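Enquirer: Below you'll find the structures, each written out as structure tokens.
Please treat every number below as a calculation from the coordinates, not as lab data. In this text, all values refer to a predicted model and were calculated from it rather than measured experimentally. Cβ atoms are built from the backbone, for glycine too; each structure is taken alone.
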Structure 1
Amino acid sequence: MSEEGRFTIRMEHLQDYEFKVKFDWEQAAEVLMDEPPPLGGKAGPNAARMLAAAAANCLSASLLYCVSKEDVPAGSVRTEATVSLVRNEQKRLRIGAMEVRLQVGGELTESARMKRCLDLFEDFCVVSASIRAGIPIAVEVVDPAGAVLHRSE
């Protein structure tokens, strides 16, 4: 389940606020992202929704892996993530909180490993653990020639 090292995704601006996301796995489908009105047209999920999906997926996969390893019963987890948007002191929109609810099916709840996994799985979720800890993000803006126009501290 571990994926160490680095990876790079690429995004291409299509129109308005729509972006095509290309992943580093050839077999992975591209994803269309967009903003909600009044900026965009909701043609795809926005970044906040992708972050919620990433956390929910990671927690679900982490629990499944811990309980089932390679023998994962189909349809055994239903997950929902609820995000609360808030405004900071500068009135800018931020993700204030996220709640993730995993509903597990019978085969998982009856597993001998379930009790132990409930104490462990959150710590093995790369995304939610990283969000909780705060992720440093370096930002750089360059022109077409590669000259740096902006670099975050």
Structure 2
Amino acid sequence: MDEIDRKILGLLQADATLSVAQLADKVGLSTTPCWKRVQKLEGQGVITRRVALVAPEAVGLGFSVFVAIEAGDHSEAWLQRFAEAVAAMPEVMEAYRMAGEVDYMLRVAVADMAAYDTFYKKLIAATAPRNVTSRFAMERMKHTTAYPLGGPAFRDRQAEAARE
């Protein structure tokens, strides 16, 4: 990937509704080469999907909970059961297998404490964890879905040309 790909990704992370013509204009390409780059980025799995971001409060899910889970057992069967259960729970927005004292970390979006209690009971019934620790967010201070673009994944053609 190069600086044009980086620009395309940056623009799409900010606004995936841009037309190919608008995108091409902003990155200095004609429409066809720009579209081919977008298709290549999708084909490579760099762009995984384009979605609309929804304000959780606007849909009644403004109560965020971070759930730390210690596994009830570390067998492959338990991991599979846990992964399937978490994947089937729409309240779970993100799930991570962790290193350290906590085995799994979930970010859960629910309406309120009562909704979280219902979720919690469903979670422990389905997965039988050893321990569950919940932390309730009081305020979301930053939220982004845009990754910083740079580093080793990108070629800088201008710098390469200057070195030659």
Structure 3
Amino acid sequence: MSGSLPIGRVEEWLRRELGSGRQSFAQLASDEAWFRFIRFGSQRFDTTDTPDTDGPLFQYGTHTFERPPAFTLDFVREFEVNDTLDEHDHYIQPHCELLYEPVPRLKALGHVESWFFHDTDDELDRWADDLARQEVWTTVRHLDPAEIRVYQEQV
């Protein structure tokens, strides 16, 4: 996609967006993290012109991934990377994870996963607004995350 940001720098752009005007991510509130992630999600990167190559993901649930159980509110963006023959090679996924103690009211929310893909008939802002009405926001709004992690993985 011409005039787009280089895909090799997505984690840097996410960190820049989340950290704008901050010393650290530690004081980033869940609502503000979501707003900044959506702003990051609206920036277009240099991806192929095929469907489903650039998609933000909103997900949460109680998980045990290489650490004690935590309720994880995870904002992800997935980019498909193709090889020189324009065939799928891998995905790049920058994450912003807000980890909370798995208290009963968070565990009771269960697990949710919702994708948005650019270049579809849907609009990013409408998708984000729909998700902003999820019960999870009322629950986490008054809780401080135990940890905020920003990282990128290749899958």
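Enquirer: Tell me which structure, out of 1, 2, 3, gives 2, 7, 12, 16, 18, 18, 12, 8, 5, 3, 1, 0 once P(r) over Cα pairs in 5 Å bins from 0, in percent is calculated.
Expert: This value belongs to structure 1.
Enquirer: Hey, relative contact order in percent (Cα under 8 Å, 6 or more apart) derived from one of 1, 2, 3 reads 30; which structure?
Expert: Going label by label, the one that fits is 2.
Enquirer: Moving on to the next point. Thinking of 1, 2, 3, which structure, once distance in nm of label points 7 Å out along Cα→Cβ at positions 6 and 142 is computed, gives back 1.2?
Expert: Going through each structure in turn, the value belongs to 1.
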